[in-house]
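Read through the structures below before going on.
Every read-out reported here was derived from the displayed coordinates using simple, explicitly stated rules and does not represent laboratory data. The shown structure was predicted, so the numbers you read here are calculated from the model rather than taken from an experiment. Cβ atoms are built from the backbone, for glycine too; each structure is taken alone.
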Structure I
Amino acid sequence: MLVELAYGKAGLPVHFDDELDVTVLAKPPMPVARDPLAAVRRALAEPVGCAPLGEAARGQGTACVLVCDITRPVPNGVFLRPLIEQLLAAGVAPANITVLVATGLHRPNLGAELEAVIGDDWVLGHVQVANHDAGADGAHVDLGTTPSGTPVKLDSRFARADVRIATGLVEPHFMAGFSGGRKVVAPGVAHADTIRTFHSARFMEHPRTAPCVLEGNPLHEEQLRMVRMLGTVFALNTVIDDERRLSFVNFGAIEESHRQAVAFARDYLTIPVPRRFHTVVTSAAGFPLDQTYYQAVKGMVTPLDILAQDATLIVAASCAEGLGSNAYREAQRRLRRQGAKRFLADVRAKTLADVDEWETEMQLKAQRAARVQLLSGLNAADRALTGVECVESAERAVRDSVAASGDNAVAVIPEGPYVVPLHVPRAA
């Protein structure tokens, strides 16, 4: 059997021997919008839990629209112009409309990369487009703290806007349950202090901090508290199929519209699986998500529910841009220097996490559950910092795992973290 994994821009074909019992875990066929622009306009005209955008924006002076950064394949080019046109028609001046790239603690998107993120020259030519900078102390509004003590500092361009709109992609997220909605606000345009607080071990190590889990997820609940402190926030939510075509779009009040989008996405993106596996092959979702090893960790965490004891988890990620940020590289160095036990002890003792060390912490969740192997384009120096076993061939890694376990059943997840397998035993 030949299965193509999402890997970089080109994909990675993997051949599985005939004697293997291969289960491919993929989304069922999703509906696709025949006319994406018409679907967006319909969503704007029929909002969830609020008045139509044109009505809500009438008489308002400023507007800020959040978009996800380059790590998310959001169809911004489909919806940004009709959304902005409604703001203009409501009387908001072009100079008072800002499209803000919600980078969180990621690097800014500039030049051709920014053009790719926005996806529409008309938008770039008509309104202000800028990147959030989590380290710019004077560029944030301090809204106080949540009941659990998280400081709430958000980009002033968004916090002070009369009309606030978060846009994004609703997909499984290995910490927050699902992406989109409130997550585009925090961490999207939050200050580093805010992000580092709710990425500390008391959130990350909680058993409900997991893919496709919202109820009881402390990170999700903290994000909602932050958004509520802002007041009225709107959201435009999208869901895409495995060919990245628009499958669902809605617009409305940020909590209500996000819940509706999650309900739609859950039916397609979570896959019930009746057994657990000793060999699992997955990806980091291909371009743009798998450009760094930092993002590849997401592919390690999402299959955890279907791993048998002593399983091998083989992850394919191109990592064309290397490990990731300098802060993440330092966290990986500490892991290699200290070992997993001491690294975790240090992390758990902090109330303010070091930047990007939470990704190393999530990697260790996977390593506690399985033998993790990585197939990537990383150079030798970067491979040494991953803390996992690096392999040259997915086929050989599968054969070795099957031989070691004595179990010829193999699960394959071509889209990686975009599909979440859940162990649901067959009824007796």
Structure II
Amino acid sequence: MPIQFKKFTLSNGLRFVVHEDHSTPMAVLNVLYDVGARDEDPAQTGFAHLFEHLMFGGSVNIKDFETPLQMAGGENNAFTTNDLTNYYIQIPAENIETAFWLESDRMLSLAFSEKSLDVQRKVVSEEFKEHYINQPYGDVWFKLRELTYKVHPYRWMTIGKELSHIENAKLSDVKRFFFKHYCPANAILVIAGNIKTEKALELAEKWFGSIPAGEKYNRQIPAEPTQVAARKMDVKADVPLDALYKAYHVGSRTDKGYYAMDLISELLGGGGSSRLFQALIKEKKLFSNIECYHLGSTDPGLLVIEGKLIKGVRMEDADKAVDEELQKLQSGKIEEKELIKVKNKTESAILFEDMSLMNRASNLAMYELMGDAEFMNTELQKYKDVTREEILDASMSIFDEKNSSTLFYCSNN
């Protein structure tokens, strides 16, 4: 059943989407900012993620974000990607105005202070060390992004390119980043749940309507050149098992070939019945685990195959076995029933995800960022329409040897 919603644009440029669901006592307020790690200065990376933390440190009129939210029975969280930053509050619908109050005030302006910046800078620095420096395989994506991207800002991770960029962040830099990106003209507001559209629009006008529009940020990001030769990197580290990573450039989230590519990733690595699991774990016993996935990025992204090898297996043998499975797919060896099974699994995943009010709210915001929230209701048919021929064409293009970047991540042991 299609997701019903209505769209508005406030006078300050804030896009506003309302999805009524009166089967629940809850409501979700979601604010998506069209800013991610790809929008950072190469010499000052990690700022989008730093702001995810700073946004909970108090705003111009509200020193404490958490206490009033908890008193109203609400919960909140946020996430940052290379493409966007998303904040959401789930709260009993009768208290939804508390969420409007809190989110509008931090859109109006953060409570900038050296103390707040120092606290969050330390938090992010510790996160960087814990998850990416001191963790086994923690630097894999630093290396893989640098191997696959030479020009585009996807070449650094959301956490930042290097720790010093966050450690050296100044208050003036932070203020400049905020007022450039965190404004109504660069945001999408979604309210979903047990609230009437008229009431939601009234609250949006009341709390967000008077915030200065700011300027819509227009990107000028360099396009990544077509890769013309296979790339390879060897790494030795103190890890328990050898690991293989193979990355391939693919189209953007809005590319026509996205749906075939997504189904390919499911065919190859979607759980225990997938081709890579059956051939390389169950039959040949080369890997202890293996998966295939893609980044779903706004700009042209990556499809990745990664797996941990069984001890004693040669990396070259594992790599060759992966290539053999890709060649089988390229040869057109896919039965209609296998494709139907993958399509059905994808349909179930989409429908299951839409059961959550929070997911519906964030997805409406993301689809609106892609161009139109209505895409949320039309994507399923696009998966159903993918043909065996399109799978074959996509696999021939994606798994071209010249389009590959391979990382051998080997144990010192």
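For the reader, a short list of remarks on this structure follows.
- When percent of Cα pairs over 24 Å apart, for residues 82-209 alone is computed for each of I, II, the one that comes out at 48 is II.
- Computing Rg and Dmax of the Cα atoms in Å, for residues 298-345 alone across structures I, II gives 13.5, 34 for structure I.
- For mean count of other Cβ atoms within 10 Å over residues 58-65, the highest value in the series I, II is held by structure I.
- Test item: distance in nm of label points 7 Å out along Cα→Cβ at positions 26 and 98 calculated as 4.3, pick one of I, II: I
- Parent structure of the calculated result 3.6, given that distance in nm of label points 7 Å out along Cα→Cβ at positions 138 and 394 is the read-out and I, II the choices: II
- Structure responsible for 25.0, with mean count of other Cβ atoms within 10 Å over residues 314-321 calculated and labels I, II on offer: I
- Origin of the value 21.3, 69, where Rg and Dmax of the Cα atoms in Å was derived from one of I, II: I
- With respect to FRET efficiency 1/(1 + (r/R0)^6) of positions 2 and 170 (r between Cβ atoms, R0 = 30 Å, to 0.05), the largest value across structures I, II is given by I.
- Label whose coordinates, when helix-only ellipticity at 222 nm (-39500 (n - 2.57) for each DSSP H run of 4 or more, over all residues; to 500) is calculated, return -10000 (choices I, II): I
- With distance in nm of label points 7 Å out along Cα→Cβ at positions 234 and 354 derived as 4.3, matching label from I, II: I
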